[in-house]
Structure P
Amino acid sequence: MHFETVHWDDPRALALRTAMDEEMTALYAGRSAAQGEVDQAAVTAALAIDPSTIMHTIVAIDDDGSAVGHAALRPWGEGLEVKKVYIAPEARGRGLSRALMAEVERAALERDIRSLVLQTGNLQLAAIALYEAVGYRSVEVWAPYTAIPASLCYRKDLTGAVQATV
């Protein structure tokens, strides 16, 4: 496997994000159905991404040439926010998510960024386990994610990673 930096609108990146959206829609379908129209609109708005804010998109390419993983970065405060981390179902269980997160951190460090944040939902148990295993710590949910009742936010300080590479 290797990683490619691509544009946000790269067809492989788009296909992976579409698959992720379909999986998340199914996972949270019960909650979405229970929400009113106004609350659902707030969740949709909170999860919307302006493509012009994305500064780095990574696609994981499997040995057979297929795109099997995705992650992106956008500015957030003095750091970066990790967006749309996804591993295709057929590629799960091989450590690709850890490798993808390490690649995200490498990309941040190349930009002299010292911290990363991310948001996930409380039903995404594998994602939560991954983030905590690779050093992300739970933080208070920030806007716009406060509109999402199941939202969890995390932060990782990369200062130790910077020191380790010196």
Structure Q
Amino acid sequence: MSKLEAPIKQTSSFFKEFKEFAARGNVIDLAVGVIIGAAFGKVVDAVVTNILMPPLGALSGGIDLSKRFITFSTTQYATIEEAKKANAPVITYGVFLDTLISFVLVAFAVFLMVRVINKLHPKPAEAPAKKDCPFCFSSIPIQATRCPNCTSQLEGVK
């Protein structure tokens, strides 16, 4: 094999290995899941931003929590930016509350959407846990091979 043929063979082997990796079912499923997840995230964000937040903003009177803070400095600051610029120790509790409210709204929106999606899909029929004894007609566990009430043998009986 010449010096020129070796890199070409390695390159074709590399692409063959990549093709086998990319064509695996679980890689494709993962890619589809990520794409659907990203799209679902946009839908949830739209529900929160356009449906849930406006009424909440109206109820709160337009209060902007992200501007709320506590400083441990003896100097008082009008804004968070001023306090941070002066390197004052600051707890931005308003940002935390804003993030917490956003999380609750996103969780609520996901709950509502999953609930609607679950109602659209019929539930699979559950296997019965009990059966009736064909001799005494009492209800017995499905795995029973002998009736505990009349002691009849149930193997081969439907």
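Laboratory data are not the source of any read-out in this text; all were calculated from the coordinates shown. Here the structure is a predicted model, which means the values were calculated and not measured. Cβ atoms are built from the backbone, for glycine too; each structure is taken alone.
When FRET efficiency 1/(1 + (r/R0)^6) of positions 78 and 94 (r between Cβ atoms, R0 = 25 Å, to 0.05) is worked out for each of P, Q, structure Q gives the greatest result.
Could you figure out which one of P, Q the value 118 for volume of the Cα convex hull per residue in Å³, for residues 46-141 alone was computed from? Clearly, the read-out refers to P. Here Kirkwood radius over Cα pairs in Å was calculated and came to 16.5; which of the structures P, Q was it taken from? The correct label is P.
Mean count of other Cβ atoms within 10 Å over residues 70-77 was computed and gave 11.2; which structure, P, Q, did it come from? The structure behind it is Q.
Each of P, Q could give distance in nm of label points 7 Å out along Cα→Cβ at positions 22 and 54, but the derived value 4.4 comes from Q. From which structure (P, Q) was FRET efficiency 1/(1 + (r/R0)^6) of positions 86 and 102 (r between Cβ atoms, R0 = 30 Å, to 0.05) calculated, if the value obtained is 1.00? Computing FRET efficiency 1/(1 + (r/R0)^6) of positions 86 and 102 (r between Cβ atoms, R0 = 30 Å, to 0.05) on every structure in P, Q gives 1.00 only for P. Across the set P, Q, relative contact order in percent (Cα under 8 Å, 6 or more apart) reaches its highest value in structure P. Looking across P, Q, the calculation of helix-only ellipticity at 222 nm (-39500 (n - 2.57) for each DSSP H run of 4 or more, over all residues; to 500) that yields -12000 traces back to P. Upon calculation of mean count of other Cβ atoms within 10 Å over residues 14-21 from the atomic coordinates, which of the structures P, Q produces 9.6? This figure was derived from Q.
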